[in-house]
Structure I
Amino acid sequence: MRPAQKALLIALCIVLVLAAGVTGTVLGLRQGDSGHDTAGSGSSSSPSASASASGATTPSASPDPGATVPPNPALARFYAQKLTWTSCRDSFQCATLKVPLDYGSPSGRSIDIALLRDPADEPDERVGSLVVNPGGPGAPGTDYAASGGLAFGQALREHFDIVGFDPRGTGDSAPVDCLSDHQLDRFVAADPTPDTRAEVTAYVGWAKRLARGCAERSGALAAHVTTVETARDMDILRAALGESTLDYLGASYGTKLGTTYADLFPAKVGRFVLDGAMDPKVGTVELNLQQAAGFETALRSYAQHCVAEGDCFLGATVDAAVAKVQDIIADVDRHPLPAGDRTVTQGNALLGIITPLYNRSYWSLLDSALKGALKGDGSALMLLSDAYSSRGPSGYTDNTMEANAAINCLDDPTALTPAQIRARLPEFEKASPTFGAALAWMLVGCTGQQERADEPSQKTPPVGAPGAQPIVVVGTTRDPATPYAWAKALARDLDSGVLVSRDGDGHTGYHSGNTCVDDAVEGYLVDGKVPRDGLSC
């Protein structure tokens, strides 16, 4: 079992809370709070083998015809592999998938990808395997698949084997290692809004140390954890599951991963849902700017709720409440808060405030954290910061922070100099008076990046996945991490994109309490009923 902080992260609905500090973006990473009607696509209905209650191992079922045909003959041994599932984590099944470290040299070293399967509750009504990814990049997909009713509705759990995988470089899949736990603590706590020469030097220094550490501590792996390579791994997973097409539910960064897969393998796209969509055309600088505005919108929505409830502890108006939050952040910068035997810095405080903005249901946690801060106690803020960074009482429970940096900077090594960031600060602070400066300074994140990807995801924009079956894109109007405009753009750019819009707060739309969104997503994945393009929920 993972510690309480991880459970909270899953409760925040396993979505992204992208690695902060020095990575380049803060995307959402856990699926959370998150809202079309013609005949839909087909999906494999071949039965799956199950691990016995005694824990015995069982091989994969026979694959669908053509499922194991490789796109390149050199990959035949990977596409022909059979999975052996073993009982794990009490009620689930685990297996290991082998993939090449370097797709340019498939006869060379291979790495293991960790898988977890939650078998369909109604085997006789099983549709097939549904591969899921919670985002990040860096979040373990095995935890996502194991989260059950916290992340997936009953219809999906009844009709699908829900299969999660830890993408290469993350979780238990050849995890990248860049810093010690002590160094990670300092990395997370680093001042995200440096305003002196010494603070700027320290902040940039952590970016360089992280990049150097990934290369030194992870070796060749550090150059092979791109989104493109993970998408290629997903096609090997599809074959190993015996499916002729891939059914997929991706949240947040998982939508970028799904879009990449669709571009690479459009004929293998089954029923795809991309929730909390990223727009692959948006570069790193613009991404951070738009994300800053998204978090500001989310904070103001939280403040509006507080004021509307009456006797808001932050102030009598939305502007006053937001200003009080800004004062708290500034005060922590000057005077860090005690949190047991640890200390909350401005870096921790910002993460602690951002984390519950991902899910409207957890605004009460933000209430508690801010009230504690006003009384001089940073304990609740630190708990939320720890949840964001996957830190338990005895250290980090996974490598989300390091993997996030490694993947992002391979995909797009763009980095701004301190002088360039200072020039852009007014623009960022206008978009977000509360978070803009921190999101701007994150653009030093890939400074010192030593590895270069063979296929960086930003090298060429997506081409729309021509020939793919309908791809449902879900966007939430006040999503703080993946602004609604990104979902609209992605649905428009995909040749077969279908947009479903949720009017609401929080990151991602599915399984958020919005029946309209849930019916659209589950109707497509389970029954193949394509939602109406432009459906508004």
Structure II
Amino acid sequence: MARRPTSLLALGISLVLLAGAAVTATASSDPTGRAALTADLDRILDDPRLAGARTAVVVRSAETGETLYDRGGSDLLLPASNGKLLTAAAALSALGPDHRFTTSLHAASPPRGGALPGDLHLRGTGDPTMLAEDYAELAERLVEAGVRVVRGDLVADDTWFDEVPLGVGWSWDDEPYYYSAQISALTVAPDTDYDSGTVVVRVVPGDQPGDPTTVEVVPPTDHVRVVNQSTTAMAEDAAGFAVERRRGGNDIVVRGSLAAGSGPVERYSTVDDPTGYAADVLRSALDEAGIRVNGGIRRGATPEDAVQLAVRESMPLRELLVPFMKLSNNGHAEILVKTLGAELRGSGTWAAGTEVLSEELAELGLPAGGYRMVDGSGLSRMDMVTAGQLADLLVQAREEPWFEVFLASLPVAGDPDRLVGGTLRSRMAGTEAEGNVLAKTGSLTGVTGLSGYVTATDGQPLVFSILSNNYLSPSPRDVEDAVAVRLAEYRGAEDRPLPMSRATGAPVSPSDDPATGVDESVLECSWVPAGC
């Protein structure tokens, strides 16, 4: 009996030693450094929503280009709006950060006695930032030039670009919607996000059920016709509400019902023929300024020897890149591509523009023939790029004189300012990625992407590209976020695997926590401007 405590003590010590040995063995078997990062990224990407889909992820050192992780990096995939990285880089390289668009008024001869004896020419070079007030300013400058009467026509000159308004491979049923606006060398934007080629339809319900709704278009224009089929109803009876332009024309149908006494509702609509839209807005501005145009509105080229009477210059490209990239504006991308063709080939077409884009990207390390971009925004289902190519571009861009402009245009994770955080402003907040990940988002049905820059916890600057195609689930953007957060947490040689979630077997990260989930599907501005 006297030996019993000694035996129990010995047994206890033995068990502790065995447990310690097991812990030591487990700890020593854990991967470290890059192997730990690889193990975690593999687990994050082993998401059941990606089963049957194609997902590519490439992570590289931003300084050396060394590959830290590559899964499917050479697979050609739809980039969606990640294709805008290629367009922005090519435009900065070919046009320069100080490039400006011009919109100008011309006549065959100066005014005499307050009158232009012939036509007034409105000439555009694709400026997507032209607002109604900018056309009003041109009209005022015409007054200052001594014009009170135009005896001829108002001639809209959009010949800087060709007459093809929509990109190759764009869906016909997208045409009425904001993200698929027609492209023209003359256009109007209704807001300071510069959503050119669109109008805002503002609908105000009546005070009582049965009252008519009031509809106005911003900016005011006779170029479109509103067909108001909407009604005011009791709150419990308010049905679905929609604003849609009839394809092939400018009838905008407003249908459904709004609750009595509720606030106004605004929806964006594209217009058919942005050139005619711009000319109509200018005609109204001329009337407001007291300038009478005796003739009508028609199209035509400005004579080479015409006298310039007024001109408006846009903001420089370095500033335009902010709404373009932060808010993922498709129209800006396409205008830049056609501008590349017009400026460097004398042909404002997608074909000429993408040829220049290809040449510029070759200088940045992306050989022609290894990818396909038929437009500038990534809206076309014919575009094909690899995650490896996007990562290569991001590495090379750091060596270019325009890099700081390029970097500043990217959305910043978790920053609530929409012109800073952009399409990432509600993503990865409260994680190591917040304010650290600067990256371009992208989305189409069954397509999502995120490519950009992050600084790891050990101070190492990294680039990454994530492209997913052909999934059937709701957008797995939380998977992208988990990858980006993991890169932000990377500690180099000292790295260890993250703790594992018992439920999913995936690394635990705030971005995966259902309690912090956000429906990111409404935040890609290519689709829903109101969400941005």
Structure III
Amino acid sequence: MYKIVSSTIAASLAMAFAAMPAATGAAPRSASAHDAGQAIVQETPLRAHMAMLSSDLFEGRGTGQRGADLTVAYLENQALAIGLRPANGSSYRQSVKIAGVKAQPQDSSVAVVAGGQALPLAFGKDWVWAPGDAQAVHDMDAQLVFVGYGIAAPEEGGWDDYKGVDVKGKVLVMLVNDPMPTAAEPNRFNGKGLTYYGRWTYKFEEAARRGAAGVLLVHTDASASYGWSVVYNSWTAERFQLADADLGTGMQGWMTEASARALFAAGGQDLDRLRAAAEDKSFKPVALNARVKGQTRAAVRAIEQFNVAGVVPGTDPALKDEAVIYSAHWDHLGKQDDGGKGGDTIFNGAVDNASGSAGLLAMAQEAVRHPAKRSQLFLWVAAEEQGLLGSAAYAAKPLWPLDKTAAALNLDSLNFVAAARDIGVQGSERTGLGAMAATTAQAMHLAVAPMRPDLSGGYFRSDHFSFAKAGVPAFSIEGGHDWAKDKAANDAKARAYNDRYHQVSDEYDPSWDLAGMVQQAQFTLNLGRMVADAPAMPAWKAGDQFGKVRAAK
């Protein structure tokens, strides 16, 4: 539980604010002889903002909680003080309408009936579910159909797990991830790396597009890359979804492998045989002798959160209508009930992601002093921890036209360990941003960290993906790991964060060396400036599935 040390933070904030332009909301001032040259990110404001945002005062910045309101107010006032122009007319805020949904199994009567008998599935232990359409009550009587991986990917040799079968009104049972590579096709579905088709979010989306009544994903520790406890903690708590986006299916959920095995056997099928069959693109959907029957109930509430956005207008008459976006999510997990144990209940989220939010403020302070040819939009998004909801809301109703958005550069969990000799640009290789990132790194005497197979689908799990999905070249800049000094100690420091991730112990430490954090923010600002000053906007590599989205516009 990090509490602000008044004198330390007050001094830091005073130094940070002293360097800021007056809070008049006027246009950014042009560079003078005094401040001419490159925009240099300063550690003092970055440290001050991170310490403040991750303090107990902001209560963990939880979606739908008091701390969220305080965070938005803080960010919009800092945007004003820095000199950013409001990005939404006269406002820095963009409304994000969210539905909070919590399953009420104790008030529900739903069951899986196979072979004429209700299976003894206990909510939480054997399966979990919630409505994907923010409706409180659903009366279910739907046949279960196994659709393999639930993927329709024409560019993957015409892969189609649905084969034209009408699944409207059915509950679909699916495997997570995507089909494994084979000796004959070592690169199918990105080989060992995960594609978006493997993400459970895609599977829910595709089922909804086909009019399904629900989806149940089969969980294994290996395929999900996490244990059932992660599913349990997420799906038994309140979940969030965009209230005004495309509706999901009436039932979304998971079941354990043991439960799925029992279901398939009772429904006249063998799970292992069908799982093997699903690895071949000749697979066809298989109807199970089973139905989901009964009524599901959930508590549903309406929440309004806000993205915060400010602009540094471009200086070039021909290019200022185009923009580079820098983004970071401001939310974390907020305050949570510990069952009356009297312990720490605030998930402060210092690294995740007070660091990125603070980094953007420090970057914006310098961008205002050194505007580029294209405009630069600084965007703090809501509800990332709830499924990239804030960035998805922005992409659905952008404050800057997406076809005039050159790139989106995202920061999530900055390097709090130490300065490094390298920088992570995983995902940049999909677009022209890869070459620009390499040039930026070279100019900063940094190596580009080696690319690695994206085994866990990391490219699809951070806010940049909402932009990529809408056709905007985008990726998240990662901190390096080739430490400039004290390799063993810094490796241990980095590994130790794994135990603090999404825990109450992710707290700000005043003793942190923020050289690596400043380095990461500086690289991002430098890369954004290169994009903003380039003659043309970066393009997607030929054949990339998200490049096709931009090409179609």
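Values quoted throughout were computed directly from the atomic coordinates according to the rules given, and no laboratory measurement underlies them. Owing to the predicted nature of the structure, the values given are computational and were not obtained by experimental measurement.
What to note about this one:
- Of the structures I, II, III, the one that 12.6 was derived from, the read-out being Kirkwood radius over Cα pairs in Å, for residues 306-377 alone: I
- Computing log10 I(q)/I(0) by the Debye sum over Cα atoms at q = 0.05, 0.12 Å⁻¹ across structures I, II, III gives -0.18, -1.07 for structure I.
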